[in-house]
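Chemist: Following this line, the structures themselves.
All of the numbers you see were taken from the coordinates with simple rules; none came from a lab. Everything quoted here is computed from the prediction, not taken from an experiment. Cβ atoms are built from the backbone, for glycine too; each structure is taken alone.
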Structure 1
Amino acid sequence: MVAPDFAPERFAGWHMLNTLLQTRTGLRLHLETPASAQEQAELLARGGIDLVYANPFDASYLMRELGFRALARPIGRADEMVMATAQDSPIRCVEDLRPGHRIALTDNRDVKLIGLRLLEAADLAEAHLEWILVENYQAAARMAMKGEVQASFFLAETFHALSRITRGQLHVLIESAITDITHVLLAHERTALSMPDLCAALTGIGGTPQDLEVLDALGIPGGFEAMPQEDAEFMVDLMDTLLD
């Protein structure tokens, strides 16, 4: 299962990766791509999900409550967030935001969490603002461009994947640079016997032109590296610190 916060144009890449991993491991893999955090939660509640490409916020719950362990992470793809407004907005920096302003965002809790920490520069807390939940980042961009909200939150990777025309109508207020937070591929502990082969296949992608095509389609050109459990635990602790 892939977290629902990847850019829509990456959908084909995940299917390509799924096929490649099946070929190289001999494992039968069925790809689930929930359209929302609610659908993701419903799939997990049903059970039977063995692998999850999760955002760092969800990784904490999956590891501590559901028995998942870290398997791999994308190389050089830290999860950062972008806060943006309309290009012609009088708001030019985070400190220009005021209590009562409207913020559009998707149901991506790690993006919101990082954004809240950045808003501390404007002495703003969650209760000071009106939060507008939207289905996707394109909707968040449209609301900002139309002036329906004073700012929108984006996963940085998704923001930079927006069309040049769309990005040209937005003004970036701030982009985070935490570097230690990433999406992570987690495997349930019941898959322990398959984890070494799966990790080897995943981290070995990149040696052929076909591999590079898959990685390019995923937006992860550097490929994947094994993620030690202690690194995953550190990231989870860091998320807890951000929550505090």
Structure 2
Amino acid sequence: MNCIVIDDDRLSCQIISEYVRKNTSLDLIGVYNDSIEARNALIKRQDVELVLLDIEMPEMDGFEFIGSLESPPHIIVITSDESHAAKAFDFNVTDYIVKPVTFPRFCKAIDKIMNASRKSKNDPGDKEIFIKKGTSLVKLKVRDIIYIEALENYVTLNTADDKFVVHFTMKGIEEYLPHDLFVRVQRSYIVNKATIQAIKETSLDVAVGNTTISIPVGKAFRDSLMNDIDVMSQR
């Protein structure tokens, strides 16, 4: 994981940099004593995954630094003042370490990030696809697809806010989507299991934003559907 260190205390930079070099999960690609210089460098690169950041710095403090970024990478705050902790977590930092920093405490913070990254990579719902819409390519997370409906030689991918028509067969899209998230419920419909609100004899209800719609369930698919979900009987 590529990381940078930002701290106006040069001794602290040396210590943290040494910890980074000892940790085989990290690659140090920059050390900055000036947060503005660090920000200018960061926005020119797309490969920085972690920032080890002090809060109390001149011109632009750590919170202003995070707030200036449209899509911040992982942030670990390393500071001498523990009073900023609550505010730091409002900025979605991954961890907050109070100086002096020990190597075991540093490693614990890094392990938290690495574990979160592994879980994210293993989560099929985080898979992203690009769909052509007009002259643009729109990025869509697979988990945001609520249901798919067949339309002759096309299928429509329906989200809470939009609909995308793509040239695909139902068989092809069914094989492409993660089976842990989606289930075929009828010849013309595939649904995101997380959106199912109720299953009836011949239909099911799915949540689409703030509304609920009914989708037909085919006889040939009902047994497969019921085997694919967790059912708890009420006495």
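Chemist: Between structures 1, 2, where is mean count of other Cβ atoms within 10 Å over residues 131-138 highest?
Modeler: Top value of mean count of other Cβ atoms within 10 Å over residues 131-138, among 1, 2, belongs to structure 1.
Chemist: Quick check on the output: 4.7 is distance in nm of label points 7 Å out along Cα→Cβ at positions 3 and 227, derived from one of 1, 2. Which one produced it?
Modeler: 2
Chemist: Consider the structures 1, 2: one of them gives 2.2 for distance in nm of label points 7 Å out along Cα→Cβ at positions 11 and 35 as calculated from the coordinates. Say which.
Modeler: 2
Chemist: Going by distance in nm of label points 7 Å out along Cα→Cβ at positions 107 and 211, which of structures 1, 2 comes out largest?
Modeler: Comparing 1, 2 by distance in nm of label points 7 Å out along Cα→Cβ at positions 107 and 211, the maximum is at 2.
Chemist: Check the numbers for distance in nm of label points 7 Å out along Cα→Cβ at positions 27 and 219 across 1, 2 and tell me which is largest.
Modeler: 2
Chemist: On relative contact order in percent (Cα under 8 Å, 6 or more apart), which of the structures labelled 1, 2 is highest?
Modeler: Comparing 1, 2 by relative contact order in percent (Cα under 8 Å, 6 or more apart), the maximum is at 1.
Chemist: Which of the displayed structures (1, 2) returns the greatest value of distance in nm of label points 7 Å out along Cα→Cβ at positions 59 and 163 on calculation?
Modeler: 2
Chemist: Who wins on Rg/Rh (Cα atoms, Kirkwood Rh) among 1, 2, i.e. which is largest?
Modeler: Result for Rg/Rh (Cα atoms, Kirkwood Rh) over 1, 2: largest is 2.
Chemist: Suppose you compute helix-only ellipticity at 222 nm (-39500 (n - 2.57) for each DSSP H run of 4 or more, over all residues; to 500) for every structure in 1, 2: which one lands on -8500?
Modeler: Traced to structure 2.
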